[in-house]
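Every read-out reported here was derived from the displayed coordinates using simple, explicitly stated rules and does not represent laboratory data. Small disclaimer: the values here were computed from a predicted structure and weren't measured. Cβ atoms are built from the backbone, for glycine too; each structure is taken alone.
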Structure 1
Amino acid sequence: MSLITLTTDFGTKDHFIGAIKGAIYNELSDARVVDISHQITPFNITETAYILKNAYKNFPKGSIHIIDVDSELSVENKHIAIFLDDHYFICADNGIISMIASEINPDKMVEITIHNTLTSYSAFVKVACHIARGGTLEVIGKPISEFKQLNEVYPFINKENDKIVGTIIYIDNYGNVISNITKKLFNEVGKNRPFEVSARHYKFKKVFLKYNELINFELPPGKRQYDGEKLAIFNAADYLEIAIYKSNLKSVGGASTLLGLGYRDSITVKFL
């Protein structure tokens, strides 16, 4: 039996998470359901895409991912089901899938056509349980060849090929701000040249691979005072991130609050 994952902006206060899980178990009593996140910023497509891209690949092949963010059905927000990288994705055609599909082409895509009077989540549940039972996509939809693109996925590279202009696409639980500049793109454009990373008026001439690379471990512990230091790093997902070492949004703050960096702000890499 395939795993069914849930990614939503429902939060935990209302009844929606319970309702969608109840609908799954009512349809398929032996289903295995896993929560990826229900704390997506409401209607934030880019944030959803970032979280999903970095979560789905850890699940077994054949897993089914329900993504219920900005999913109200309309003529401009159709519902789709996609088979991509040996995983199934069920979502609205609002650009969510474009970050995953930026590097991997889908094997099969359909526009879901089984709605009738079903709500968005109940239609998604019907599709997910159909797939989990071994059903094919053609039964629940009509083939399509394109999906909406999310422009924020792609940084800008100037014609001189010495500058990457990215944007902040996600702020994590620690207040670290993550850009849409990948390590792969950084290396392809940079070609080992010196560089300067700029975020507002803050400059960085080094990008770390681990947070604690900031620390000089030759110093005795009592003389190490790195908490609160700002740094640039390629995070675990290989995206360029601006962080505060050992930050805490509930007490000392993080890069988002202390450096005044927010969603959609620019981060620039200039190669020298």
Structure 2
Amino acid sequence: MSINFPLLLVIAVAVCGALALLDLVLLAPRRRAAAAAYYGRVETPDQNVVDKLNKEPLLVEYGKSFFPVLAIVLVLRSFLVEPFQIPSGSMKPTLEVGDFILVNKFAYGIRLPVIDQKVIDIEDPKRGDVMVFRYPSDPNINYIKRVVGLPGDVVRYTPDKQLFVNGQPVSRQLVGEEPGSLGSASLYKEQLGEVEHLIRLEMQRYRMEPGGEWKVPAGHYFMMGDNRDNSNDSRFWDDPSIPQALHGMVPDRNIVGKAFAVWMSWPDPKFSHLPHFSRVGLIH
């Protein structure tokens, strides 16, 4: 079962805030009035009685204590920066399994938490950005891929693994090799928009037919992983509940933010080894 953490956080902030407001408006004045009445009835007040009269209810005490912390977390997570962990190798070599990344939540506009309604436009995604978004077929799942196609673009990917955008081949340069699932994998330096980054191709692997051409509709984006032969991305999404023209496309309303930095890596799923910081740096 998927847990809607933003919704739970909003509810927690609302409940704690309501308790703090209830105490400020109603309960605290009653406690002060009771203490004042007690002082007026006795010549020598008993401090234990005074403390009891001034004591906040336990639920109110917890609510007031947690409210500022939860409110700060809500603001940071909803409008500024949100942390994520990379669960798969679809973005290798740019991002490795177990990388902990930071995502800029306001890069593409300010959105209200839970309902994800954009209220302030800032800028649109650019070709080459690494973007976190909610998977169109299941918005409860977050994906991370690279922006390849912008609204109005025509994206083509050929069986020989060459990427074209608006009829122009995206330039790439071989920089090395590494072990792959079927022999070796080639690493290329690719220039996508103004972003130069590495991609990974297994030239002898055809697990999924990579060829195709897509027209990106207005308000949508075409996404691909840097690990081109091991990425479930816009080339392969085929949801019958979504109109054919929108297959593989990420709508603007699904955008979470722009990934901009790796701050820690912890690739061991059983956490039997300590995290390391050798991969800390900006994401390109």
In terms of distance in nm of label points 7 Å out along Cα→Cβ at positions 159 and 247, which of structures 1, 2 is highest? 1
Quick check: 19 is what I get for relative contact order in percent (Cα under 8 Å, 6 or more apart), calculated from one of 1, 2. Which structure matches? 2
Of structures 1, 2, which gives 1.03 when Rg/Rh (Cα atoms, Kirkwood Rh), for residues 103-166 alone is computed from the coordinates? 2
Hey, mean count of other Cβ atoms within 10 Å over residues 47-54 derived from one of 1, 2 reads 23.2; which structure? 1
Working back from 6, 27, 29, 21, 13, 4, 0 (P(r) over Cα pairs in 10 Å bins from 0, in percent, computed), options 1, 2, answer is structure 1
